[in-house]
Structure 1
Amino acid sequence: MADALRYEEFRARLASECSVRYGDADATGPSLPAVLAEVGERREQQGFESFALLFHVENVEAPQQGSHVVRFADGTELDVFLVPIARDGARLVYEAVFNRATS
């Protein structure tokens, strides 16, 4: 797994295709096609940053909240905690919220 990406790296991947595999890095489940649909505004305060990402995941039958592997086209993989927040037709919208120290 790659180290956590910086906000700018997520912004550079906006609207890019990726895949989501349910479960952590050791899971062997299927990967589902997805898109990084939104990178929310970055907020900084007292040495911390926060921002949110929205992923559109195709063909989700049973939404699952939890830590899942997101893999981008360049091979970068991250364990990300995803929460289903909406259904949009045949796809599910997942949100990942980042709150972390900047130093």
Structure 2
Amino acid sequence: MRDRLINIIKGNFLINENASGNWSFILVFLLLSIIMISSSHAVDKKVHNISKLNKEIKSLRSEFVDVRSNLMQYQMESSILIKLNEKGIVSSTNPPNKIIVNVKN
């Protein structure tokens, strides 16, 4: 047991006559490790991007609510009358007249 451990530490398993199988295993292990690390980094990048987009969605949603409330405020009749009075336009006190057109053939 001790001799096997010493041979592994010295690297004898890489230079003996059965080393080709060991090298192929090491290369496959390295390739899979590189793929795993790169996919982990890609997932982290996507998680950060999703987090950033969620923050942007919250910001845009609050901006939308602000703009919608301002629009509702501007569309109120009292607000429109105040703005028109500032420009010198007053609302009519007389009701509108109905125009009737008789068409003769």
Structure 3
Amino acid sequence: MLFDRVISVCETAGWKCEPDEDMDVFVSRNDLDGDEFGLYLVCPDYIDNINESASEFDIANYLEKRLSAKSPAYAGKSPVEMVRQAQKVQCALAELATELNKLRDTEES
């Protein structure tokens, strides 16, 4: 089942998965920027969801949200450090998208 394989790929890539009764999955990591970062992957569009999140990730918007929320992960950090943390999130999203796209490729062949 695609659902189980998506969870397996996400967990192997270091993401915590919290599925719900609708087979949607909240995936998160807290080792990227010192704060939890997560997103919902909605059934059955898991792979499209992560591709969209990865391609549309905007560092400035991400930092604005974190700073306006007064995230403790950014307290006392220089702008360069904050951008580096956001870039880690961006890279992790891109890597997860790549792994899930490999899954889609094997499903389609």
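Looking across 1, 2, 3, the calculation of distance in nm of label points 7 Å out along Cα→Cβ at positions 12 and 92 that yields 3.0 traces back to 1.
A value of -18500 was computed for helix-only ellipticity at 222 nm (-39500 (n - 2.57) for each DSSP H run of 4 or more, over all residues; to 500); which of 1, 2, 3 is the source structure? Answer for the origin of the read-out: 3.
With distance in nm of label points 7 Å out along Cα→Cβ at positions 44 and 84 as the yardstick, tell me which of 1, 2, 3 scores highest. Spell out each step's value before the answer.
Values: 1: 3.7; 2: 6.3; 3: 4.4.
That would be structure 2.
Can you tell which of 1, 2, 3 yields 14.6, 50 when Rg and Dmax of the Cα atoms in Å is derived from it? Computed on structure 3.
Laboratory data are not the source of any read-out in this text; all were calculated from the coordinates shown. What you see is a predicted model, and the numbers here were worked out from it, not measured in a lab. Cβ atoms are built from the backbone, for glycine too; each structure is taken alone.
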